[in-house]
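Below are structures written as structure tokens.
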Structure I
Amino acid sequence: MDELLEDASFVIDELALGKPVVVGHSWGATVALELVGPRPALASALVFIDGPIQSASNMFSWEDAQRFMQPPLPRFATFAVAMAESARDFDGAWADDLEPFVRARVVRDGDAFVLTLTAPARLDLLRGLYDSQPDVLWPRVEVAAIALLARGGPDRIAGWKEHGVARLATIAPNVEVRWFDTPHDIPLFAPAEVADEIQRISATVEVGSESESPAG
């Protein structure tokens, strides 16, 4: 996580982005919150898309989290099989423009295809998610922020999100929340709506900045 945060801060400085709107989905939402929360001067707004809205340790032990979040990584006999599985995963959102996404996430391993994500890398990713403390970070967010959350998924996760949103209203009442009737991958299932939310919060920030500018 520390390396990711250093890389993100470096990119913002190197590209002279000023105070960007920081957007992250899933694991990336946790990275975005970790980036913006402790650094109020870094960003102008935060768009948090279906990451852990509250600390995972509130719901799972680390042992339970590993069992729940680490199913066996798939092996695909052919690239066509990998494509077909992705089409099933994204049923309702699948289109041919997602083929490059599938090509980018698999590599050949002997006579089969496997994900570029390895089991050790996934374990590191999950540990970073588990150790993150959104409950501590949300109150530190001083910029405009919105959480876009998916209703789809296991009942246990949905209930955990509902509990997290109720807690968020107490610890960080200025954070907006919008629910989507989609699975976890909201940007794939509702891309226009996600883009609208990003544009809306960006426009709010721009208007706020203009109103704070001295008259000349």
Structure II
Amino acid sequence: MRFRRLPAGAGTAVELCVTDRHDGDFRVDAPAAELAERRRNVFDGAWTWLRQVHGSDVALVDSPGGRAGTDADAAVTGLLGAVLCVQTADCVPIVVVGEHAVGVIHAGWRGLVTGVVDRSVEALRTIGSNPLQAVIGPCIRPGHYEFGADELAQVEAAVGGVCRSETVTGTLALDMAAATTLALRRAGVDIVDDLGFDTADERFFSHRVRADGGRQVTAARLVTA
């Protein structure tokens, strides 16, 4: 597990955690008792988890564990102690920090096209002032993400910039971290910290590279500083 703590306005901070395969499988249909224990090892308390559908819906969380099981790809809260999470195995997990507010986003390429980042940042602004920073967690990197030209054009149009690259074999690829960074900056987030983790690395679950069924989790909560 990798933990970080970020300032979130006077008197508050955001704690975030990124897991890998050694921390266990965090997919939402994992055995309930095992999943509950793994979550406790990260953060105590009720978790808001999502049934991620590669869309742009955002859950506004106003109670610990509120909106758990919602069909959505992002969640935001201004509630101290509420744990938000997204589970991934190649898509981009994002934590966005605002003044006394935090959000988590699951960004696949379809989500980027439908505006999940814009909608999440907009929702965060309804409960706090402008976001201060975003953190990008483990995701697939372009070396192992061959991508079609038509779909790539859709992503670049949506994020407002170039995010094409090449795979290790020289074929056209999508750089998901670059695309996500463009989307965040377009939404008004100036500070983007990419942790640099590649899910092609065997430390992580990867659906694309190894057809893994497991999922790592990126979780965050707002706490008193």
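Since every read-out is calculated from the coordinates, none of them should be taken as a lab result. All of these numbers come straight from a predicted model, not from anything done at the bench. Cβ atoms are built from the backbone, for glycine too; each structure is taken alone.
When distance in nm of label points 7 Å out along Cα→Cβ at positions 19 and 195 is worked out for each of I, II, structure I gives the greatest result. One of I, II was used to compute mean count of other Cβ atoms within 10 Å over residues 75-82, and the answer was 22.1. Which one was it? Clearly, the read-out refers to II.
One of I, II was used to compute semi-axes √(5λ) of the Cα gyration tensor in Å, and the result was 26, 21, 15. Which label is that? Structure of origin is II.
The greatest value of distance in nm of label points 7 Å out along Cα→Cβ at positions 107 and 187 among structures I, II is that of I.
Have a look at I, II and say which one yields -6500 for helix-only ellipticity at 222 nm (-39500 (n - 2.57) for each DSSP H run of 4 or more, over all residues; to 500), as calculated. The value was obtained from structure II.
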